[in-house]
Structure 1
Amino acid sequence: MAQTMQAAVVHSFTEPLRLEEVAKPEPGIGEVVVKIEASGLCHTDIHAAHGDWPVKPKLPLIPGHEGVGIVEMVGAGVTEVKEGDRVAVPWLGYACGTCRYCVSGWETLCEQQLNTGYFLDGGYAQYAKAYARYVGKVPKGVDPMAAAPLTCAGVTTYKAIKVSGARSSDLVAIFGIGGLGHLALQYAKIAGATVVAVDLVDEKLELAKKLGADYTVNGLKEDPVEAIKKLGGADAAISVAVAPKAFEQAYRSLRRGGTLVFVALPADNYVQLPIFETVLNGIKIVGSIVGTRLDLAEVFDLHAAGRTQVIYEKRHLEDVNRAFEEIEKAQVPARLVFEM
């Protein structure tokens, strides 16, 4: 008789997730089955469950791309990991490995890629199946509850800071201090930059100060653009707030020659930016999508070395719909992690 497991499943983009018994996965060639210990809640999971984006996920769907757990079963041909290893199951669930993007270190741009918790069932379950080549090894001593948010929020913002070109002489503005932003500012500090944190909630700005932000700006109380311009303008601005207005403010806060990095994915898909000023001021606009396997390994190594702090609260999977509401209403300091 086939074994079953508990999972949170999306059956319709207009209905809540259902907690139900589904078949436990079996590993195929090159695959592993991971017993999930912790699974982070990313805003992308909510967009997936609601079908918000132009490319829709598969249905039915088990969301989650921040799953961390122990390899329980290994399929034929697997050499990357073994039973008993702690691994993370990230957004980049599969890439072809042979296209121009894969072979040049940009596997996250692979046109054949499959994404965990979107086109592949993810970590909102007791077990998840994954391609062994694309899981990340979690170093000894790293708490799985902290490793879960690092699997997406961490690697995404780490890559964003990398592509921003942030250096020790730079002023970096982080727009949105939540699950992603609280990590983005830490990576900017690791790069040696001076950091200004922008948010609409004082508690989040207090958290930013504790994590090393040099300046904080409450966008409801003062104009972030004016405040950052008074500091000389940002060399790089990272927009991790899910509102087009934040992207536009981040753009206007840049000094000449500055770089704006698009990270967050608002349901409202468009921003208005001026062509004239972009040309005359030599502004660079860069889209940054998660990170590679190497980026993820570096993120875990930094955390294992005590360089980053992950702020999270625990939840149980049966409360998944309530947890989605908490995120949508901005009631959470940083990240929520489901403890299995």
Structure 2
Amino acid sequence: MEYVCKPCDLSCDELTFNKAGICPHCAMNLIKKSELIPEKELLINEINIQNGSGKFLIEGGFQKRRAITIHYYKPENLKPESQMIIVLPGAGRNGDDYRDAWIKKAEKYNILVLAPAYSEDYYPEFWSYNLAGMITDLEINQERTAMTNFKISQNTDEWIYNDFDRIFNLAKQELNLNVDNYDIFGHSAGGQILHRLAIFRSQHKANRILASNSGWYTVPTDLDNFPVGLKGSNTSANEIDFTSNLILFLGEKDDANETRGDLRRSPEVDIQGLHRLARGKYFYGESEKIALGLNSEFNWSLEIIPNIGHDYKGMSKAAADFLYKEGE
């Protein structure tokens, strides 16, 4: 097996290594040479999941008109009953890096990792990704602090929440897995998608939904306009399944001193808090109040991970231990 570093425009781009590790020249993680196949050379819907890291291309989006690259990691000893996790990256859409952050834990806990990468070519800007394709025709004011005009897509088939069960089903079929559900973890922009999944899509095969370090939230209140509330959307508070297994997975140090990642600021969003930790706590607290006011059973939970900020690698490792350590 040959390993290389990802192209970095240095002399080490020409080097190959006989084992995995760190490139001694650019300090990047080495990957299998076979992974350097350009995405344009991947055949859509040709799924061949081998041991280790790799990727495949599937149809996605409404009427399957778009393409999604799925970066995967399959442990050597994966069993038919092994669990599967879908990992949603942040605004960088870098599914390969997020997949890599799970490799050691995937080997330890023997889980299949699938990390979708939603290309900017098909899913431009945050409204196509963070908001899961729920809005169209967006206008932003000159200061880029507020969304002034947009339309809410009432066709739920256009939302990207539909992709997750299909990704699960495709991998399950390819590997003949004997599992009925999957876990799903999203960090930053990926966390935004997942708390909205719990609100707007109650029917899915996801088991535990870990929404990690989101920048801002759609609070399940009918009083505020979408996307900070539900007013104008196709969902009201009394339709939400508060018994779903949504876990707000927050870094203790993702606070006012954190400088990584872009944090959206506007009067309507700042009500939730001035940093991600505060906003996550606000969302959880308000959601609990709303559910109790509706006499709804409330099963959402809050986990604050000590000594970690807006760090997808650290939060990924913590998420793996949180989900799978007990069954080790």
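What follows is calculated from the coordinates using simple rules that are stated; it is not laboratory data. Only a predicted model underlies this, so the values are computations on that prediction, with no experimental measurement involved. Cβ atoms are built from the backbone, for glycine too; each structure is taken alone.
Thinking of 1, 2, which structure, once FRET efficiency 1/(1 + (r/R0)^6) of positions 47 and 319 (r between Cβ atoms, R0 = 25 Å, to 0.05) is computed, gives back 0.80?
The read-out was computed on structure 1.
From 1, 2, which structure was relative contact order in percent (Cα under 8 Å, 6 or more apart) = 18 calculated on?
1
Matching task: 48, 28, 20 is the computed value of Cα extents along the principal axes in Å, for residues 87-174 alone. Pick the structure from 1, 2.
2
Can you rank 1, 2 by distance in nm of label points 7 Å out along Cα→Cβ at positions 159 and 215 and just name the one with the largest value?
The structure with the largest value is 1.
Suppose Cα extents along the principal axes in Å works out to 68, 40, 37; of 1, 2, which structure was it derived from?
Computed on structure 1.
Which structure, out of 1, 2, was distance in nm of label points 7 Å out along Cα→Cβ at positions 239 and 255 derived from, given a value of 2.2?
The correct label is 1.
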